[in-house]
Structure P
Amino acid sequence: MVSEGAAGVVGVGAGSHERPIVTIEGELVVLGPHRRDLVPTYQRWVNDLETLRNLAIPPRPMTLEAESAWYDSLSGRSDDINFTVYERATWRPVGNASLHAVDHRNRSATFGILIGEADCRGRGLGTEVTRLMLDYAFTALGLHNVMLTVYEFNHAAQRAYQKAGFRELGRRRQCRMMGGRLWDEVYMECLASEFESPRLAALLKPDERRA
């Protein structure tokens, strides 16, 4: 659950794993569709308070039944696009990434990401996931504006978003309580005209005429 190629690989934990379907492949991560067998893993991530402190999800226990109901609701959401994030080096699921409120008429969406495995934070995976999701939004879907929100105290995420191509556009002041004080919610956006495709432009192009 998130507030925020070639055929790949993956499974949960150690041992041999079946190769799942993946949609976009990067240097550090691959992105593929959500999987029912990973619902317990998604549930574990959203029950981690260290993870939740950076997300717009209430810090209350998430049951397996509630997480399963969330998973079942995904197929009915035509304006949401959700990916599981896999660490390419180990082929294990490490997070989720989503485009919410996808509006094809106005060519806009909002972005959300969750890196659920603590040992995968601070290693550049989030930056690459963000860049690949922007590539998907602009190159595959033809969107023009992607926006996100991030809390003022989440400095690592802000740096990752800036590296990927986002820039700050405004703030909602003092609206998030953390550590005994109120913090701003930062609004950031990226435009297709300001972004260079790292992957998909080379793949999603017309065939050349053969001699």
Structure Q
Amino acid sequence: MARKGLLLILSSPSGAGKSTLTRMLMAWDPSMRFSVSATTRAPRPGEQDGREYFFRSRAEFEAMVAAGEMLEHAEVFGNLYGTPRGPVEANMKDGCDTVFDIDWQGGQQITSSSLGRDVVSIFVLPPSIAELDRRLRGRGQDSDEVIAGRMAKSRDEISHWAEYDYVLVNEDLEATFDRLKTILAAERLRRDRQPGLADFVRGLNREFEAR
């Protein structure tokens, strides 16, 4: 039976594993679509419009916001970022799920939007703060100052855990991924995500009447 696509939001403090889990999920089910954000920042070398981001001028971005074409948006370090509504609605119509790798603020805006009833939100926690610090340092990408900033921000991000439908403690990546797939499988089977179910049951009743 046809199924309406859902909006899967993954959030976590930096280093807890949401981006890795997102990549694993997309590889496991290629039918899933990743939500590409729009931004006013300039493209970096190798980036393509529509792949990493939809690159827009500030005037274009603000016009999209004014027209209600953004599900969520925010300004970060002088640049605007947001989620265009059109591609997400097209995915839902096609029966494809959309994955969002966003912070709690973006997740809150999408959940509060007209598409909020189709949202499944998951917050990923680290097993400990010491492990979170170790993972950030293990990347070998950031200075001590940047890591300290990420750790300071993590406390605020973690404080929003109770706003999510599900919470996963990412102690073991494979085990966490298995739980993530279980959540997705169950949510896909919800009655209100199967618009053809009522017609199917009516068909069963007609079979009863024909006996």
* Structure fact -> If you rank structures P, Q by FRET efficiency 1/(1 + (r/R0)^6) of positions 39 and 159 (r between Cβ atoms, R0 = 30 Å, to 0.05), the highest one is Q
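When FRET efficiency 1/(1 + (r/R0)^6) of positions 55 and 191 (r between Cβ atoms, R0 = 25 Å, to 0.05) is computed for each of P, Q, which one produces 0.05?
So the calculation was done on Q.
With semi-axes √(5λ) of the Cα gyration tensor in Å derived from the coordinates and found to be 34, 24, 14, which of P, Q does the value describe?
Q
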* Asked: Computing distance in nm of label points 7 Å out along Cα→Cβ at positions 111 and 199 gives 3.4 for which of P, Q?
  -> Q
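Here mean count of other Cβ atoms within 10 Å over residues 71-78 has been calculated and equals 14.2, so which of P, Q was it run on?
Numbers: P: 11.0; Q: 14.2.
The read-out was computed on structure Q.
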* For distance in nm of label points 7 Å out along Cα→Cβ at positions 47 and 175 computed as 3.7, the structure of P, Q it came from -> Q
* Asked: Quick one: helix-only ellipticity at 222 nm (-39500 (n - 2.57) for each DSSP H run of 4 or more, over all residues; to 500) came out at -5500 when computed from one of P, Q, so which one is it?
  -> P
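Values quoted throughout were computed directly from the atomic coordinates according to the rules given, and no laboratory measurement underlies them. Every value quoted in this text rests on a predicted model; they were computed, and no experiment measured them. Cβ atoms are built from the backbone, for glycine too; each structure is taken alone.
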